[in-house]
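Every number in this text was worked out from the coordinates using simple rules, so none of it is lab data. The structure displayed is predicted, hence computed values, not measured ones. Cβ atoms are built from the backbone, for glycine too; each structure is taken alone.
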Structure 1
Amino acid sequence: MPVMLPQIALSEFPIYHELYGDKLSGLELWRDYADLPVLEKQVITSGFPQNWTAPAVRDALQAGALEFAMTSGTTSDRMQVMRKKDWWQDEYRRTYRYNRQMAAFEVGGDRKALLTTAVCSNTACFMDLPTYEQRITHNTLYLNTNPDPNQWSKAEIERMVSELTRFEPIYIDADPVYLALFLRALEKFAIPMSFPLPQYITLSYELSTQFCRRFIREHWDIPIFDLYGATEIGYLYLEDENGVQQRTRDLSAVEYAPFDVERGLYYMLVTSLKNEYMPFVRYRIGDLVKLDVAPDQIVAGQIHDDIPVAYLCGRAKDVIESPSGRPVTQGELDRSLAQVGDSVLFYQVVVMQDNLLLFRYVTRTEAPLPPSEQEAIRACLIKLFEHVCDVGFVREVAIAPTISGKFSNLKRA
């Protein structure tokens, strides 16, 4: 049985009656874990919230003790969740202790700023223009109010700088693209940085590209930690002070299921008991990881918390097959491109018809790619995608986010 994971009465939840059937009789979660079916998103959302109304859930709803939240994503795959009010405060405490520097952060006492999509920022959603005071919750300042950070005006950047100066957060949690665009805008508009640097940054909300991380580090010489999780289950990984991805194990367990075993690519199946009103068992979160272990070390139906992750690969639904049928993940794409130069800041690879690729890019200086770097990127993409005939290049002023506010580095035309 994984550390700090209790038994739980799944029989009280209608969703598990439907999913498990006769297996619920006498079920002990960790004894019978390997025999339980995988929990898919469509099962979670079908009939919500009735399929989750255990007696404790009904009591909490009547007492007004629950809050509702939406996961990020496109309209078609967003999920509604319910949990106790201020649930994230406990999750921050559970997670930060896996990093020695962040363990000193006093949740609810020390000040933190968030820079991410304006659609939703974990516990706050703003569709209008809230005031500075309205954007502070639990000593956390939500900075962004614009759905497209490419459209930030000089006045908006000055407003954020002024608020950071006034608020003085010791920690900034940011979407890597949003933070890179913010730093770039400071240069573009020649706005002096009047606020003191935070003690450290976490990069979360979407896959952090090596180009963005490199750019941020060059501008702010402070510790940067990757933080990975999801609205419905909380955090699963936090980079520690030595650059190692730590499994944040409290009340959760991770199992790896095959995606492309020969190349070490696996789905994550997550069991999370952090939210007593929506416990998830063997939940296919939809993201992929790269593992550097022999396939025989990954046994189906076993918890794999002790197996380190080489790197995160992004969402399975964003995987693109090469002309030869080889799946290409966002993580593999980014690791490959990061080795061939540093002029690029943002990019998007578009798979066209007739085995052609289009490489849309924004450089740090807005100048075209140097010919040598362009050829290196072309060779990299042809090798990665196999049997691609050619690669076209388009220099962009900006690459727009998707409707969710996040950015797509790999897509089909």
Structure 2
Amino acid sequence: MNKEAIIYNYLRELLEAYGQGLDALTYTLSKLLKLPIIVANTAYETIATTHLHPDLDSFQVENDEQGVSHKKLYFCTIKTDTLGLRGLGRAIAPAGRVLGYLFLVTDKAEGSDLDFYETLLDNVESLYANSLKNQLELKQKKNKSKDAFFYDLLYGNLKRNEDIMNRGEVWGWDFRHPHAVLLLKVRDVELFSPDRHLIDALQRIVERGLINRYGKNPAVTVHRNEVIALVHSASRKRSEQKQDIKALAGNILNQTADTELNKRIAFGVGQTYDEPIDLFRSYQEAKVVIDMGGLLGVKVPFFSDMGLERVLYKHDIQDLKEYRDQVLGDLRKDESGESLLEILKTFTMNQFDVNKTAQDLFIHRNTLRTRLSKIEAILDRPLDDMSTRLDLTAVLKIEQLHGLDLESE
């Protein structure tokens, strides 16, 4: 029997199994190919499999090659704490949007086998896509009232703590404890981007991180291109709350290290509030600080850590330029060839430490001191004065937050 006839017969069986659900479809495909099958969502959480193992609820995937196409089979390793399976992976991505992944567990596949698998899975993709779409629609229906509650809470439409506490209890959320908003975005992904599936994947990873940490139904939602989590704290000490959120963020980064999300997640953390009616403030704070973190190079920026930066970020740009010009004065016009402005910038970044600055600039400390003396003469201000240092720190923050080159007009 030729390949086309075999595929036709396989598809008839698979179409019949499709009517019985995702598990039946996966079992039939596994039986026909004589290979274990794993079907996962976009966060690599197993939703159907014939490879039964207690440590396969979720996993990570390492592709043999970078930049693989969603429409092609690719060799990969499926990894958990106790497993390392070789396999062939393929995205379930109708119309370019990834809904999940299908893996054939095998350590070898060559030539004609690969062509056969490729052709069969091209034809089977629509069956899996419809199954995953149905699951997604069911989840969205279940989440509809939860998302409406989130919207009212985060936009300040709920005015009584008691109402928020009562509604939160429906999902097992205890708003008697302090909470903060943890906001996450995937860089360069918008609501209708082709890689929108990355937002769905991030949501599931955040939910998993919260469950592993707190063992409760996580308070997480997606709004446009944002993943929003409400993080509660049993402690009322701000330092302990901060460490808790940092640990959670670290776990999320570890979970995404070997995925398409690697180095693409932006964080923002609002302040922790004791009363739930104030959580809309935490959300707005997280929205502000998520942008500032990227500009300042801070991985997990907390609004409570941003003092001077908050003022400068919101201030009129022309006023800031005039302030910068006033602080730097004639130093911006220096043509001595000694890079005095760059030296001052590095000195400020190193918190006015001569030894660290000399190391960064690869010059001797005495040479640095000579040039710092020239800078003092041009500025007509002592560099060890607290007021001078505050002004220089502010100018450096202006450059970082607004993309202003210290030498630009």
Origin of the derived value -16500 (helix-only ellipticity at 222 nm (-39500 (n - 2.57) for each DSSP H run of 4 or more, over all residues; to 500); candidates 1, 2): 2
Taking 19.4 as the value of mean count of other Cβ atoms within 10 Å over residues 34-41 derived from one of the structures shown (1, 2), identify that structure. 2
To test your reading of the models, identify which of 1, 2 gives 0.97 for Rg/Rh (Cα atoms, Kirkwood Rh) when calculated. 1
Determine which structure produced the value 3.0 for distance in nm of label points 7 Å out along Cα→Cβ at positions 90 and 330, calculated from the coordinates; the candidates are 1, 2. 1
Where does the value 11 come from, among 1, 2, when relative contact order in percent (Cα under 8 Å, 6 or more apart) is the thing being computed? 2
Which of the displayed structures (1, 2) returns the greatest value of mean count of other Cβ atoms within 10 Å over residues 50-57 on calculation? 1
